[in-house]
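What follows draws every value from the coordinates through simple rules; no lab data is involved. All values derive from a computational prediction rather than experimental measurement.
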Structure P
Amino acid sequence: MTHDFHPDAKQELSDAVAYYDNVSRELSDAFIEEVEQTLNRIEKFPEAWPQLSKNTRRCRTVSFPYGIVYTIKEQQILVIAVMHLQRKPNYWTNRI
């Protein structure tokens, strides 16, 4: 299974990486690595995480306060949001 990003989710990821990069390059690299590991888990077990709605699920990162919101479309994962877990919980719903 492969994954792709909604344009707004791609921007959220870029913004988060830029934020952590301003704090430290090591933290930014750790965040990127964690997102990649989370996406790998989603690709291997796409239906393992709780549903947020009829068509979406969320897998949380381990060390950062982020969740990957996604939907399964045939043999592809579409990342709808890279959401900070302490901000506007349902802001991404109009992207589905």
Structure Q
Amino acid sequence: MTIGLLQMDLLLPMTRSLKDKRSILSRLKNQVRNKFNVAISELGMGDEMSRSQIGIATISNDSSVAHNILRQTEQFIENHFEVQVVGRRIEML
């Protein structure tokens, strides 16, 4: 069994308030959960208006499957939301 973890540091340049940030992140988390069947949560920078750190986890019997799911999730976030990825890290346990 392999646990895949993806940590992403995001810049949210279009936010003008914490309410804007929560709205974007809520939509992002719901769509990612529904599309990829992964666990996702905000890990840090909760009080910063234009930055966030999210974590995404998946479990698979095959490490390459877990890695592919995380890569697809990363690409989906980059292409479908008004965020900029400023840092990322993938780990397999």
Structure R
Amino acid sequence: MDFETSLRRAIKSGTVSIGQNSTKACITDGTAQMVVIANNCPNNIIETLNEQANVFAHRYDGSSIQLGKVCGKPFMVSALAIVDAGESDILSLKRA
């Protein structure tokens, strides 16, 4: 599985919440099936993830600028929550 291709497919066909605040909200209300965080993600998001042990987190190897480019956004993305993967196989990372 190519992570970047799977992420783009999830964004296109599923429900993905992009940004720190919306990711935090998805973690808190339990709708996030998976969270992707950039290497330079702020500590407050990481602390929220640690408090919610039932959410699978994947650390993206690149920076928030690189993650934004993968998402097709012209801005930095330090965190995103996958609520519904749509036609993507990205949630298979949870089983790996």
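The table below gives the values:
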item	result
Origin of the derived value 21, 15, 12 (semi-axes √(5λ) of the Cα gyration tensor in Å; candidates P, Q, R)	P
Label whose coordinates, when Rg/Rh (Cα atoms, Kirkwood Rh), for residues 13-60 alone is calculated, return 0.91 (choices P, Q, R)	R
Value 45, calculated as relative contact order in percent (Cα under 8 Å, 6 or more apart), assigned to which of P, Q, R	R
